[in-house]
Every structure is written in structure tokens, then in C-alpha cells.
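The structures come next, written out as C-alpha cells.
Quick note: the coordinates plus some simple rules give every number you see, no bench work behind them. These figures come from a predicted structure and were not determined experimentally. Cβ atoms are built from the backbone, for glycine too; each structure is taken alone.
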Structure I
Amino acid sequence: MPQKSSCIFLLLFFSIHISIHIGINQQPVKAQTPTPTAPICPAQLKTTIDAVTNRPLFSRVRWGILIQNLGSNQTLYSQDAQKYFTPASNTKLLTTAAALLQLGENYRFRTSIYRGSNNFFYVVGRGDPSLTDAQLRVLAKQLKQKGINQIQQLVVDDRYIRGELVPSSWQWEDIYSDYGAPVGSVILNQNTFSFNLLPQTLGKPALISWTDANEAKQWRVINQSVTTAQNQPISINVTRELSGNVLRIQGQLAANSQPYLVTLPVVDPNYYFLRRFRSALAAEKITLGRTSVGIYANNQQEVAAVLSPPLSQLLVEINQNSNNLYAEALLRALAIKKTPLPNQATADAALEVLKTTLTQMEVNSSSYALVDGSGLSRKNLISPEALVQTLQAMAQSPQAAVFRASLPVAGVSGTLKNRFQNTPAAGIVQAKTGTLTGAISLSGYINPPKYAPLVFSIIVNQTEQPASIVRKAMDEIVVSLAQLQRCQ
């Protein structure tokens, strides 16, 4: 077969296993408790950390570490701190820092509906990642209160955010998983839809229960699953062709199992929004005729609008829950602020604003190279130096308290909820996690009770070890830092 034909064949029929979640919106991980260590002096720090990083199981692993006193920039430990690493979701630290300084903690996304001529109405989305069906109901009620009972045509104007819905450097298994949902002017329910799989009698396929009947109509489902005996292992794979509307369900579901939730990204965010809004309008007895995607005139009258929560709350979702979609939407908001005209906000334009902002924060511009705002791309490159410089700058900024409040707390919240429990680090470490295949990261702040506050970044790349093993080693280092004390 000629090479060109082979490529086309692969593009049409390559399937992605939705159940594989790599680089996900990281959930709290139940980590092994690090071995407690005795209090240590700064002079012992190098020996203590080297004993971890030089273990035989890490002989082929790249470690990047930088530990400094907060505020003074005094380095306590450094290992390849100026070199590039794949940072995973530690990228979100740079994105959220720049957004907080540029947009302010009270910034809100606005979604508007404008009335045009001939009973046409226009939805103008500006990339609000928090928009849900609840906000659609609010918009519908606002229209009803204005005496609007019929809409001849509803048009989505999606010009505010342009460019790729997903970065081209994201891997296929990512863009067909819920943590890699598309980002555009209109985002609803995080641009995902869901259904449950329910067991039936022995030998029967799992029953599909859709949460949205309209979405069910968009797909042709090939259900090859089977209900097995009680207490048998559950193994479900949902695959999707790269193009087309076919979902294939395979695997087994035990007869006594609970509903198995499957969440997938939508194919076309604009028409997904229109389908859901039609339902919201119908609930208010507003009839809707045709729907389309188009352009509105700037002099139209705004008749309804909803606002997102303030940026301070959105940052918590990004950094504590490592939400990729929120991070990508926030990145693009930087471009909207710089050029608030339609068609100008792209990821590339936003990355330029981010770089300019970090330079103003005195973060070395050659210490990182970004292609997205979430860290899902394997092409992002960040040094521990860049992360520590960002954390140092934010600690000195007027937004320091808001920024730190967005970070997970060891043993308490977010992706660190199940880490560091019952260790000296619990409650005194605020840090952002990061996980991709072969790349684990952790960067943030520590307030040791017997030493000055610290800022740190630890990144491990090119590891074949399970993530749990790498995290345990990282956590040992952090627990040691938490027990640092001044010595004579």
C-alpha cells in the first residue's frame, strides 16, 4: 500500500482507549508514607537528598532539584536546576501566576446574548470554563423576563478564541479523554458528556444509561461488553474512531457492580452548547427555530449575560484539582485582555503575553519554553530554576496570599490530600503536583517550624519506575525539608 494511503487509513480507523488516563486532571493519590527522618541541619541537606536520588533504582533517571530560602534566593541545594525538563502540570504554576498578575483576582469571564434584527439572537462566548447547564437556565430565565417567548434563529459567535481547539502537540489518547477536552469561545460542562453502564443479567451486554438523551442521538454505539458473575473484576474499555461518530464499548461488568461512569469530550463545542441551550429554553417555554454558528454585529443590544466565579476561585480549581481545561481557558484569557477584539485571541498570542509577564517578574526567559498552559503537552520544557523564580516572585507580589491559597496543602487538600499524612510535612507544604508518563514533578512552598520558609522544585524525567515509587522518593526529600532546623 502506498505510504500516503497508509496514513489516511490509519487516521480514519485508529482507535483511542478512553480508559487510559495519562496526564489527567490529577486526583488525590494514595501515596506510601515516607520514612520519618530526624531533624537535619542545612549542612546535612546535600548528603540527605543525594542518598535518595542516587539509589540504584534511579540510576537512569534525570533529577532536577532547586531549594532556596524564600525571599533571599539563597540556594540550599541544586541539581541540574538550570536544565530543561518535561514539567507536566507544574506548567500551571506559570500560567496561573501570569494570569493573576495580568487579570487580577476579581476577573470574571462573561457570556452574553445579544438581540439582533429579524428576531435573531447571538450567543457570544469568551471562554468561560466554568459554564454549566445551571448558567444556561439563568440565561433562559433572563430572556423570559424580557418578554422573549420565541427565537427565530440562535447563532453562536465563537470568534473570541481562535486557533486549534486542542494543541496539536497533545497525544491522541489525551484529546479523546475527558481531561483533554477542547477549548474555545464556548465551553459548557467542561465540554464533556457522560453516560453510565449498568449490569444486566448474566451474559447480557451492559445497559447504557445516557445523562443527556440528545447526546445519545449523536453517536452510533457498538456495545460488545458483557455482564459477568457477581464479584468478578470490572474491565471496561470505551474506544472511539479518530473520525466519525462510532463508540465501541468492550469489556466486562460484574452483575452486582455499581453504575460505571464514562465521561468523554464533545466533538463540536458550539453545537453541543446549542443543543443544551435549546433544552433550557424549552423549560422556560421559549420556542427556538434554527441554530447556527456565525457572526454578530457589534452594535447589537445585550439582553442576557452570566459571569464566571472570580479568578481567585478559578485558580483553586486549576492548581488544587489540576484542571487542564480551566488552565487552557485562562491562558487564552491573557490574549483576550491584550487584544479584546474577536479573531485575535489564540494560544500563541496568549503565550507571548505569558512570557512578557514572566519576564517582568524577573523569571529567566531562557529557562522555559511553553506550548500550552496546562502541561499536558510533552513539548513543554521548564527548568526547576524557572519554577522557583516564579514562586519567589509570586511570594513578593500583592497577590501572594491568593496565589498560595490556590495550591494544594500536604495531607489536607487537592492532589496532595492523600500525601504526607502523618508526617512532619502535613499542613506546612503548599505545592503543585504534576504527572505524565515518565515525568513527575512537585514545586511549592514549605514552612518548617524550626527554620525559615523555603521554596522548592523537584522534577523527575525519563523514569521507568511507577509513579508511586517516584512520589515516595520525592516525599522523603520534602519531609526532610520540613524538619530542617538551624544549627550552631
Structure II
Amino acid sequence: MANDLFGTTGVRKVYGSEFTLDMAMKLGKALGTYLQTGKILIARDTRTTGKMVVDAFVAGVLSTGVDVTRLGIVPTPTLAYLTKKMGFDAGVMVTASHNPPEYTGIKFWHRDSMGYTSEMEKELETLYTSGGFKVAPWNELGQEAVLGDAVEKHIVDIIDHCDSEAINRKEFKVIVDPGNGAACVLTPYLVRELGCKVVTINGQPDGHFPGRESEPEEETLQALIHMVRKQGADLGIAHDGDSDRGVFVTETGEVVRGDRTIALLAKTLLKKEKGSTVVTTVDSSKVLDEIVQKTGGDIVRTPVGDIQVAVKLKELGGIMGGEACGVFIFPSFHMAPEPFLAACKILEMMAHTGKSFGVLVSEIPIYPLLKTKLQVANDKKKVVMQELSGILPKEIDGIQDVITVDGIGLVLDDGWVLVRPSGTEPVIRITCEATTDDRVHEILDSCEQVVRKTIASQK
């Protein structure tokens, strides 16, 4: 990790042992000192620790003389969008995203709806560490307010960005699985507003995440897959804890990888704006490059993290960006992940073409892709990665190029492999893709052996 406090996006740690309420208050003081004046918007996901962390953080901000408006439980995209729409100086989301329930954390959003860059986070961390906080006198403390219709405002504007009339006419049946997270308060209502018949599972907000693990992946979405098939639904939609991710399921129960969904959405956008740029991360499938280039667009890759994608989109004036994990960013709407608009765009494509989601996505090829993660202490990640930078390229056959944008990426004759330290967990992740199932297993096995051996040598 670039620093001790912040990870890939914001602060994310185990409550009690790694994250305390005192830290939350000090982070609030750091943000207030960083801003000096103005007003912030704050929200939380459904985690059991959320309200306490918000209260502590807000106390810190108010002590610096900066005003705070609370939203309660709303999705991260709602918080980010309203920060921009309503003219706040910063947005704060108390969440640990897709991490397990014992984690908590804080994400920071700029007034333009983009997350804080690593440079901004470093400035906050410097203030946090120094303890040189602004202290407002008793009669100049920040003021508190509450905004109650945040979700409604977001839904209205999402619907304005799609052909809602075409979707309404089709009366699609949609199964929604918010995973007991923040999307419980938005997705079912959005889809119903679009004239769809909605069935919701895991739809009660609950920070214990009793329905399933918070990260929406094929193995955690079996109930959704079953329900889509049983109900004869047209689409399944799943989210993580703070709902900045969206994962989609076809009418036959296929869980579609995020990079294939990006390719499908980008293909439609690029038909209207040829020559535009699509931005994704280093761990997306090569199929995305192929589809974008075939449709007349350019593709650019960044390190993992939605902030990295947003920064590059802004810099290049890109048309769309996203991550394979289910992040979709539409700069024409705002600069934060927006799975809700992605869902609407999929329904819009289905309405316009008369084709099912499964048929539409079948036009995007699938290349065999495997992932694994190996446990390694956070304080050992850096030295393990340094060792691997010298060892790994010598141990894997058929290397055409070595890319070090984020971790170690090896471009092979018939595929690729990426080894990178997680910014949010004590693990090193391995992702690989190849043209055949046998080859992708061979690449993963070879790489995993090298990484395991290197980790073991540090103990």
C-alpha cells in the first residue's frame, strides 16, 4: 500500500483491532482542517458500526467549524452524485465496501463526485498524523443538518438518463439482490419506477450480511441465480455492501463478468461516439480491448481502483470506464461508480433490440479467466512483491512484455497474468487469462507456486 492508513480506496480496516472511534474522530478533524471551511455530505452503508463511526467522524468535522449534512443509509453512488449536484465541498461514505462485516472504513469524495486521489489522501494522512487540527471556538462550530430525500433525487436523475418509456412498455421481470447492503433502499424502487415487476431477495438492510457474503460473485449469488431461473425473470441484479458494484445475471442464470458487461455497454456508446476512449483496469479481460477497438474506440488501462479509472477518464475525456469486479462509470452523469445507471442501460438495450440480456451478452466472447488470493501479512507485502519482480518473469514461459503499472503484469503469447497486493486485505491476488481452459490452469498453477514459495521465504 502507498501508505499505512489508506488502501486502494479510502480507509478500510477491522473494527476494534485496527479501526477505532478515535481514529474516526481524528479523520473528521483532518478533513475539516483540510477544507478549512464549507460543508460536507456524509452517509453510511448498513454495517453495525456505521452509526457510531459517522457520529465520531461528524464530531471531528464540527469541531473545526465545517458544516455537515447527514443522509443516513444510502448507496455510495448516491452520496457521490449528490455531493456534486448539491454543491457540497466534500462527500464522506462510511463503508468497507464488499469486505466482510467486521470491517469498517471511510471513503472521501471530491466536490466533482470523483473520489479523493492518492495525493489528496496523503495530505489528509499528513494532517491526521501531525494532529495539527483546526479548533473552532464554541460560537463558530460547524452546524448539522439532515437530508431525507437523497435516494429519490438520485432515482429521478438516473431515469432521466435512459429511455424509461421504452423500458416501461416491456414490463420486464427483474430479481434484485442487494445483499442486505445499502442498495436495499434504492435498486428495487428504481426498477419498479421503470415499470418492471420486481422480486427482491436479501432486501432488508442488515450489517451482519445474513443472506450472503457482501462481495457479489458467482459462488455467493446462488440464491439469485436460482430465483432468476425459477421466476423466469429477464434479469438479475446484485450489489455489494455500499452498492458501488453491480453484477448482472442473465435469464438463464449466467453471472456475467463485469468486463464483459463493460464491453457490451461500451459497444453501444461507441456506435454513437466513435473514436471515444474507454478506461479499464489492468485485470480486465482482453476481450474488452478487442470489442472497443473493433467498434472504433480506444482503450486505456490503469491500476486497480475506481479512483484510478475516474482520474484517467477525466484526463482523457473518456466516454465510459469500469472494472471487472462490477464497477461502471459514466462521466456524462458523474465520476463515481454508477451500477444503477448500468442496470438501466442494460434494460434499455433489451427494450430497444427486443433481445434478452443473455443473447446480447453472448455477442461478447468469454476467455477462460481464473483468480486466487494468498494470505500474506500487510507488512510483508512490499518485500514479497519486490522479490517477485525479479523471480516471476524468469519462472513463467512465453513472456512478451512485463507491465508494472499495478503489481507485476506478464503479457504472454497466449494470455496474461497479474500479481498484485490487495489494497484492502492481507493478501496477494493472482489473476490470469488464456485462450484455453488447460492453459489458464497451467499459468495459474505455475504462478501460484512461485508466489507461495516467495511468501514462505519471508516467514
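Determine which structure produced the value 22.6, 64 for Rg and Dmax of the Cα atoms in Å, for residues 143-430 alone, calculated from the coordinates; the candidates are I, II. Don't skip to the end; give the middle numbers.
Values: I: 22.6, 64; II: 19.5, 62.
Derived from I, not from the others.
Work out which structure the value 24.5, 82 belongs to, where Rg and Dmax of the Cα atoms in Å was derived from one of I, II.
Source structure: I.
Assuming -12000 is helix-only ellipticity at 222 nm (-39500 (n - 2.57) for each DSSP H run of 4 or more, over all residues; to 500) as calculated from a single structure, say which of I, II it is.
Working: I: -9000; II: -12000.
This value belongs to structure II.
For distance in nm of label points 7 Å out along Cα→Cβ at positions 63 and 279, which structure out of I, II has the highest calculated value?
I
Taking -1.09 as the value of log10 I(q)/I(0) by the Debye sum over Cα atoms at q = 0.15 Å⁻¹, for residues 71-230 alone derived from one of the structures shown (I, II), identify that structure.
The read-out was computed on structure I.
Given structures I, II, which gives the highest value for relative contact order in percent (Cα under 8 Å, 6 or more apart)?
Max of relative contact order in percent (Cα under 8 Å, 6 or more apart): I.
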